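Got some structures for you, see below.
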Structure I
Amino acid sequence: MYTRSQPLIQFLLPFTLTVVCVLAARNPVTAQEWTRFRGPNGTGVSAASTIPVVFGTSDYNWRVAVPGIGHSSPVLWGSKIFLTSAEEAQGKRHVLCLDTANGSILWTKSYPFKPYNRHEYNTAASATPVVDSERVYTTWTTHETFTVTALDHSGNEVWSKDFGSFPTQHGGATSPMLHGDLLIVTKEPENADGSILALNPKTGDVVWRFDRPNPGMAPYATPIIRKTTSGTEELLIASTTNGITALNPQSGKVLWETGNIFPQRIVGGLVEAGGHLIATCGNGAGFRSAVAVKPGPNPKVAYQINKGTSYVPTPILANGLLFFWHDSGIVLCVKPESGDIVWQERAAAAMFFGSPVCVNGKLYAMSAKGELIILDAADRFNVAARVDLGEPSHATPAISAGVMYLRTFNHLISVGGKQQATKEVK
């Protein structure tokens, strides 16, 4: 009991710490916001305010070498970074755990694999992991196997499940996601039967599965969750064959589906914007298209944009505007409610395979030749900065605890926050 003879802070401190701990336990993403591909629900948007706009190598917190190569993005929990890579010539895949403070590698878990045919721009480690307070989950593919693996935060394997063959033209890249007490994995190979799998994260056992044929191209979009106006939730999946599918995330039951509305391959993820669900499709010959769907039991195509949209990079909603970062470096800004063009400009003369993220009103995207382009997320085109990262990148930035992590072909870079710069770790 508090008495006037006690300092008030002495009385309140235990209570305050208890409240903080309870809130953190209930909402771990508050402190650790980047646990899956493109962060919270795949939006690509961070509330961080400590990421620099103009910076150089001397401003890095650290830059560390990563064995092998991969296009997956980092995911984070607490003071740990989780990343995948592959040394294809040696037939080895790695799950790496690094320390956020200095980039040192805390542990590596390696798996042998048989190299397989893939697209020249893909790698054997392009799927981004997903992490929770206990485990990190990865998907590994070959033409013969589709393996989902769970490791604890110390690098011990908890479980590993093989869900069968995964024949594709371009290789694997679809990232898993977590929702509640379910690990959601999409396994839709080329011209073969596919499945959406909901697994028990503790055991890898199948809680539910939704099987469907896929007589066409393999999709690569990571699912997202949509909360409806009535308060229910929908698990949304974009695919080339079936369009946009909404499933009950707890049972796998189909709630609604658009049918085939995409004329080409789905690679980039879904975006919820302006009352619509927006996804892009394309091909290597240059075809690009974005389709906006009014969701619900009777979904309808609201509008379509057939020029200037992205194919591999996922679009992003920022400051009430929808941005498509074209693979060739042209950025298209539209009004998400109507698809009306606000502006279209070239941000860089380079290819882009990673997706843009938004931090503090700025868009950050890494080009394939290794330049970080920073634009104003605004109704007027403006390049705020260009940063040479020193080597190519096909990855998407990650942001956590006010720090940005940039994955290039052979390195991981930390910048921003309150950390002090350290020397490069060899």
Structure II
Amino acid sequence: MSDEHSGLLSRLEEALTAQRYNRVVVQNYCRYARAFLCDLRAHDIALTAVTPDYVSRYLRAATRRFRDRRGRAPGPTWASIPRSGIHALLRMALGRWPPEPEAQGSGAMLRHAICHAYETWLREERGLSRASVAALMWEARHFLTWYLEQSGATELAALSIQDVDRYIDRRSPGLRRRSLKDVVERLRSLLRYLHGKALVPVNLAPHVIAPMLYAYESIPSTLRRDQIDEVLNVTRQDRSPIGLRDYAILQLLATYGLRVGEITHLRLEDIDWRADALRVYHSKTSARSVLPLMAPAGEALLDYLRGGRPQTDHREVFLRARAPYRPLQCIYSDLRRRLHAAGVEPPGKCGPHIFRHARAVELLRASVPQKIIGDLLGHRSTEATNIYLKLATEDLRAVALDVPGREVLS
């Protein structure tokens, strides 16, 4: 093996060890990475010339060699170990893996150029959040791919409202009205951009009609206090690193009604232990709040930081429980698992927002002014808080007025 390849393997071992991978995993990854480098050298292929197809062919050949040597096929997940080792090597050596697919053909090149410019415009000129940009870009890529493939066009000058209608008809099966309205709004954004850049001669955005939604027409899902207590009690019994992490997250949800992004973006410096304060960055409004650090939430955070959080250079509070130790991006599956373990099955949606809804109802029932509730939840206006009034149905019945009836004279 060349000195260059030996150096790569040494760097890979150091990088995996620094990310606190298990020692056995490090050895396995390096062994399979070494075999892959030997294959590249035997075929005189540079590391920079490796493609995802080449890696797939190599893994199929490795599976056949396994079968020939041992007289049996490997387990269904065997290839995941060499694949992970090879991918770790390529990410370290190339900086990015898998690489972005190259745009082939005039239509693909046009889509790639438009999407790149559109993403830059959304982020830099409109100043949208990362989540909003991701949602808008997903729709833009799929719409442009669909239109350019089905029409065979090499430009967008002939794009018509009929094309947009056909795309919406294709997207609408299985979508609720709220989801379909989101699709339409994302398309309108793209169409306005295309017209503003003179890629489409007519502004089609005003002609794209979304389903009519009525204010406060639906009642969001929520939890009762006894259900929240049951979830917390069951999760608290799990003293594993994952259990400590999930319990701290649940305490933040139940105490403050935080959004997912506000939890995943929480950093170590946002916890002021001396002042018993918690600084929250509201991901939806880009505002910041300073909240009192309540004892249950503070104790849960302290238990996690002391006994559950991996030692890394990341400043985010909540991390993956397995290497590589990266900041959490999503908590939906963990939350559903904890709800199921506690035997709590809320009606409707069961995402983290049900804790947010429950917290708002508790504050309403405690006669907390609506403005203060909105400030705690990070709302820009009291209108955004009005939806939670629908959840306090029993309280609303208590203040209902009697409807006078007609007096019958004898």
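Here helix-only ellipticity at 222 nm (-39500 (n - 2.57) for each DSSP H run of 4 or more, over all residues; to 500) has been calculated and equals -17500, so which of I, II was it run on? Checking each candidate, the match is II. For the set I, II, ranking by FRET efficiency 1/(1 + (r/R0)^6) of positions 56 and 112 (r between Cβ atoms, R0 = 25 Å, to 0.05) places II highest. Which structure, out of I, II, was Cα extents along the principal axes in Å calculated from, if the result is 107, 61, 44? It traces back to II. Each of I, II could give FRET efficiency 1/(1 + (r/R0)^6) of positions 152 and 224 (r between Cβ atoms, R0 = 30 Å, to 0.05), but the derived value 0.65 comes from I.
Only the coordinates and a few stated rules stand behind these numbers; no lab work does. Because the structure is predicted, anything quoted here is derived from the model rather than measured. Cβ atoms are built from the backbone, for glycine too; each structure is taken alone.
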